[in-house]
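Asker: So, here's a batch of structures to check.
Coordinate-derived values only; no laboratory data. For clarity, every value in this text was computed on a predicted model and none was experimentally measured. Cβ atoms are built from the backbone, for glycine too; each structure is taken alone.
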Structure I
Amino acid sequence: MSRGRPAGPIAVVAAEVTPPARQTGYPPPFAARVSGRVKRRLGDVFGLQNFGVNLTRLAPGGISALRHSHLLEDEFIYVLEGTVTLLSDDGDAELGAGSCAGFRAGGGSHQLVNRSSADAVYLEIGDRNANEVCTYPDDDLRYEAAPDGGSRFVHKDGTPY
């Protein structure tokens, strides 16, 4: 084992990383809305602590997440295969293989939708801020991270789900 590096692989084939059994933390009824999405948590394989990396496959008709914005975290996506439509406060944009988009902390809301007839595959890269708050402008939902590593979803008025 290298100094400062936890035991585990040094390299993997990304598409062979086993997706987690639970694909979303969204509470019902929101969880069903992302059923066309499969994430492989690449950053977790290597024990990354400061940022996460997900390889995400989005089926036709699938959505990446509920439209959301991050208070403290930056997010970056890079499309590897297929086509997705980025829905943002600035309008819609079609992104194909080789396209990328970035979302600054405190910026506008965003969401990816697969409006094509084929799967789309993209990388998501983002911070792991212990105090993150995520808001969902179209839904009665807010995400709150906790410094102890926990998190919760609440209604916009603060009552828990």
Structure II
Amino acid sequence: MADRGRPLTGRGVLAIFVGAFAVIVGANLTLAWFAVGTFPGIEVANGYIASQRFDRERAAQQALGWTLTPAYDGQRVTLAFAGADGVPVAPAELRVRIGRSTASTDDQWPDFTGARGVYSAPVALGPGQWLIRVEARAADGTQFRQRRFLYVDG
């Protein structure tokens, strides 16, 4: 009969056990490090203050009656604003951030230009789901905020 090598001892079993758990713990720590490093998790600077204004701002935004329709043609993102009556409306101010839902590394702040409620900007978007965060202000100072998802085919 052939020799099968050294017999498995308690010390060998302990080494296998410790090594397996070291690999598991190392993988978990690596995943946690990358998860925290790519998503800041901050939506507002102070959650309490934001909650105090939320209902008032929501009611004012709903009173505007605006709707937002985003589109992407492969080269430009277009945002169409309309009032409750369907007539295009032009915000006095417009800020837009386009990025991924899970990471801030792909965030872009394109400069939108346009008139009569339709604004566009050249943007290069890769395939997948993108989050468009729109902050606009009406002529009377009412804040309009909306998040819309945009899916780009690959």
Structure III
Amino acid sequence: MTNESVAAIRQSAEDAFASGLYCAESVVLALAKAQGVESDLLPRVTTAFCSGMARSCGTCGALTGAMMGISLALGRSKPDESVQPVYNATQRLIAEFEQAFGARDCHVLLGCDLATAEGQATFRESKLGLRCAEYTGKATEIAAGILFDKQGHRAV
């Protein structure tokens, strides 16, 4: 991670979300940028994780994006390397996200099924995108804090 503060990394994700990118895309871009990684491929490889795994009522895209950002920093590149550092960090991320919001699945967090016309109408009418922006920011903040801790920096 660069010397960027956790708050600045969160803001980067929130800005990306406000620009029209979705949850997983925004979180991965912000966390990757903080690690000095920039690529047009990043939003592409994360798009299917948005909206609760492509509107399948799966895990919140902000959370899966944060998992990918953690894995970018701590994941292994060789079969003989340990998975434990990234698993430990991911388990902490999930626990902190669930503690903050009470759930991890998109449809539970939003109270609607985005795969249905009714759920999409509820999403628009209830302005649930504001919740998604909050999930995006908080997932990024949690992940950045974990990465600062793991790398021996003090989270700002």
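Asker: Taking 9, 27, 24, 14, 8, 7, 6, 4, 2, 0 as the value of P(r) over Cα pairs in 10 Å bins from 0, in percent derived from one of the structures shown (I, II, III), identify that structure.
Answerer: Label of the source structure: II.
Asker: Taking helix-only ellipticity at 222 nm (-39500 (n - 2.57) for each DSSP H run of 4 or more, over all residues; to 500) from the coordinates of each of I, II, III, which one would give -500? Intermediate values should be presented prior to the final figure.
Answerer: Working: I: -500; II: -10500; III: -20500.
Clearly, the read-out refers to I.
Asker: For distance in nm of label points 7 Å out along Cα→Cβ at positions 35 and 115, which of I, II, III scores largest? If you can, show how the numbers build up before the last one.
Answerer: Numbers: I: 2.3; II: 5.1; III: 3.0.
The structure with the largest value is II.
Asker: Check the numbers for mean count of other Cβ atoms within 10 Å over residues 59-66 across I, II, III and tell me which is largest.
Answerer: That would be structure III.
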